[in-house]
Structure 1
């Protein structure tokens, strides 16, 4: 991760840690960089945004920077992150930008940059952007006369993405009662249209964005609203997206929450039965639940673990040819169809399994026993010294031995804060608490804690 760009773009509170000047300069750099890279022609950049109020402000700042550097900016307007990725790779854009802070509150925002292949931007290019932001590479020349870029309305690109999603479905959703929580975000203009077109009886909540209510007590980070909605309306299934709709979590017919781990198991098992689970492998992060791995072992499905972040999941998938991966939080990647997590696509793939197997989501998910988990964040003076302390590591090893094959312990550093995260999964909450507290006690005794 860089100084400004984390695993999911340049994110911060609007006009505090992410300003209009930052956005303008990012636009200036990208317009110049991809123009230089193209060499013999004007570069084309496509931009999408979510529904938060500051997204319009950042859109205009990015457009000003891009066009001042000679790039043409194509505007998808309010749309999802995966739609920007889709449009970049199918319409041969030089890069794409999504203005969104994903599941964060409305006052935050972010700039996600997508390369010409529809993937998250390479670290090498991120380093160059940051060097420019820090004034280390001098000024970029302004375009002049007919070299100045233009702005193009490209809402047609979003419509093509909707058509693509509809084409992925394998059968009609007729007679299926489906609930959608659009988080008052990007999915509001797309999700219902897709499910309606496929014949579902679609019921929607959190679908009236006002610029300030994105992710507010709704969406994939606040599932209580969808749980209640599914129960009250007696729906067959519910799907909740986040602010930019690159995540999806589900609620079954009984109001039980189906997280990303269960979604990966359900889809992975089905794909193995269909002969489409390439390499018989699912890519997860280290935070996936121990119960998922036990279930995959039982089904004879292999798995690989990456650092936290769907960026790292996709990198592993691309390098090794795997076709399914994701995170507990609902970032699920189906590489046959997308190069990033796609919440609406994930809900369509779950619908496929439900319909083809003729089973409820609750029945499909019942094959995974999620283990109790306790995670505590410990504020420390030095993350590296605390984690590498021999006594801390010895205690972690003792806990691992005691857990055996009935659980696991994970110690990892926060990527953005002075924290060590101590996580234990075991058969009971009491065991989890006891083992986590034992490790933290050693950190305290050794003087690492603040």
Structure 2
């Protein structure tokens, strides 16, 4: 009996590059840049280390894609915008790209995204919209659209995305992946083009919680230790019934209720919570304008003034609404947010995590969100659940749920601020139940 040897990094890279080429135009909608020669050199070096029994870390030899708002030295960072096609080249890699390279990762390319990361739907009129990995006629989810497709389609093993209101978790939920948004301060943002100074976070999209944890250790600069999933019988999980369950499609609700029931049957303590006053506060506070819109208006003020015609019109409209937000409102929201953070912390008590649907629907058809009104309605609902936990700066992870249909559904698991490792261990135990 012969035992097949695991594929080398070089073999896995060549398979990925061949698959991207085979995808033709769709490959060009998923990736804005490919690095075949440098990636081959990185893979070859990883293979040489493996022969010697050496390793530079948990991602040594792993095929990784990075979102095109992260600087790569020597080329412009487009952030999904035509405005930046000819921008000055980055002088250095973003800090997380440096950490990936030091850790032996094989960076295959940069992935497409919503312009300036300002939407959860995933459309891009400048570089094209990649289709959902399970049905190319459906939206990929954004803003890390290419990131999600790169992993779900097998072109990368891990993708690095950004998450300001759900942009890692949304494409993960819609494409059947694990997507992890850490506590904001856990991963450095140096060299990442910002959308919101207050809410941006960087994290991985992967096929398993274990892979997300491996990536998190590299991105955060923490020593890596294999996860020790917690016993379900030791867990207390809360379901925040109310606002964040409204307008949820029946197929998503059924998958969620089945998951909650299975967790309870296997010993987890699962209970409904009344948290609407706190979870609804971010929306009420920002009725006259959001932190994201105000900060994006500042970040992109020069481009709006000089080249408005070069924007995605919907993105431009959202930024212009940010320009109309009065300073007193922006400051008031910031002050109220600081007062609310400890209140939700206290309300969570001794919970291990909250669980709820990541997105209240399965991926809609791209054709159904072309008109601005439909787009904005879909965008508001797709961002609703995940954005709450950016506002409260809680680590949150989307897990794929078993579902009756062919389209993926995500379960969001939300932990405590700065307890990212505990959340990953909780999520690993939940993932094992559904494997």
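Read-outs: derived from the displayed coordinates by stated rules, not from any lab. Keep in mind that this is a model prediction, so the values were computed, not measured. Cβ atoms are built from the backbone, for glycine too; each structure is taken alone.
Some values worked out for this structure:
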quantity: Highest-scoring label, criterion being mean count of other Cβ atoms within 10 Å over residues 263-270, among 1, 2; calculated: 1
quantity: If distance in nm of label points 7 Å out along Cα→Cβ at positions 191 and 391 is computed and equals 3.4, the structure in 1, 2; calculated: 2
quantity: Entry that produces 20.4 once mean count of other Cβ atoms within 10 Å over residues 79-86 is calculated, selected from 1, 2; calculated: 2
quantity: Identity of the structure behind 17 (criterion: relative contact order in percent (Cα under 8 Å, 6 or more apart), calculated), options 1, 2; calculated: 2
quantity: When distance in nm of label points 7 Å out along Cα→Cβ at positions 207 and 231 is computed for each of 1, 2, the largest belongs to; calculated: 2
quantity: Origin of the derived value 20.0 (mean count of other Cβ atoms within 10 Å over residues 95-102; candidates 1, 2); calculated: 2
